[in-house]
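Just below sit the structures, each encoded as structure tokens.
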Structure 1
Amino acid sequence: MPARELEVLKLLANGFTYEEIAEQLSLGVGGAKGAASRMMMRLGALNAPHAVFLAVQQGILPGRAKRRPGPPRQPLTPRQALVLDTAADGASLAVVAARLGTTREQISSSLSGAYLRLGVHQHPRAERRAAAVAEARRRGLIPPAKQERAA
């Protein structure tokens, strides 16, 4: 397997997105996807997770324990930061969706991604949003609370 395809496979196995892979390997997103596609064809895989599974089975990649929760690889995307800041006051998903002119499902998806990136996805469901807001503010990823902004 060519070195570039093996690099892409290793990064996919570690949960990186094609955008993150492209940035790390100084490629375009199309280049990362192309290398992944060639690698999947070589392995006879149906998709990227299947390719990782087959690579572990064939000894190309070492098997390992599940990824431990830890610090995020990247800060929030601009959309995740906007959604989290808009939802910081505890409004329902429907209200946040109306504020941003989108759907409840898209808001839920953005918040879930933010929870993963901020490392709060293992908090009890009722505490995730507050924990994510606090962590994002602590890191300076979203503005301070409105009463703090005026000061």
Structure 2
Amino acid sequence: MTRAWILPTLFLLCGVVVAAGPALRGSPGLAAVCLLVFVAVAVVHSPLVFPRSIGAPEAQRRSAADGRPVVFWRPGCKYCLRLRFRLGRHSRQLHWVDIWRDPAGAAVVRAANGGDETVPTVVVAGRAHVNPEPDWVRAQLTT
């Protein structure tokens, strides 16, 4: 199992444990609601919410060709989730690199952030921007 799935898996396991209490007390409706809440939280923190990640070299090549920003992210990062949700449908126009799956992507982020793996790091025209405002990122798609 990769690191990206550890947090969602823990949420699912916690959901099963929490839902077991009401289920054993004869309240299957409450158990189902509890489980659904934990499943929703697990999905939000999983790689499923983000567009398919590609490797850093491929993302940089595509960005050079089409001028679109590259977003370096990692699962479970609340700032990455904020960026993803606030971008809405525009997020599909960006090139996403999961730094937990791509060591080259993690190296790019460390180089841009003085050795730290601070995400989201958005690279536009070769310049890195750490945790930029979603509105600014969206504006970079139209320029």
Calculated from one of 1, 2, helix-only ellipticity at 222 nm (-39500 (n - 2.57) for each DSSP H run of 4 or more, over all residues; to 500) reads -19000, and the structure in question is 1
Work out distance in nm of label points 7 Å out along Cα→Cβ at positions 19 and 51 for each of structures 1, 2, then name the structure with the largest result.
2
If mean count of other Cβ atoms within 10 Å over residues 3-10 is computed to be 15.8, which of 1, 2 is the source?
2
Distance in nm of label points 7 Å out along Cα→Cβ at positions 59 and 131 gets 4.1 when computed on, of labels 1, 2, structure 1
Ranked on percent of Cα pairs over 18 Å apart, which label among 1, 2 comes first with the largest value?
1
One of 1, 2 was used to compute relative contact order in percent (Cα under 8 Å, 6 or more apart), and the answer was 23. Which one was it?
2
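Taken together, the values in this text are just the output of simple stated rules run on the coordinates, not laboratory data. Please read all numbers here as calculations on a predicted model, not as lab measurements. Cβ atoms are built from the backbone, for glycine too; each structure is taken alone.
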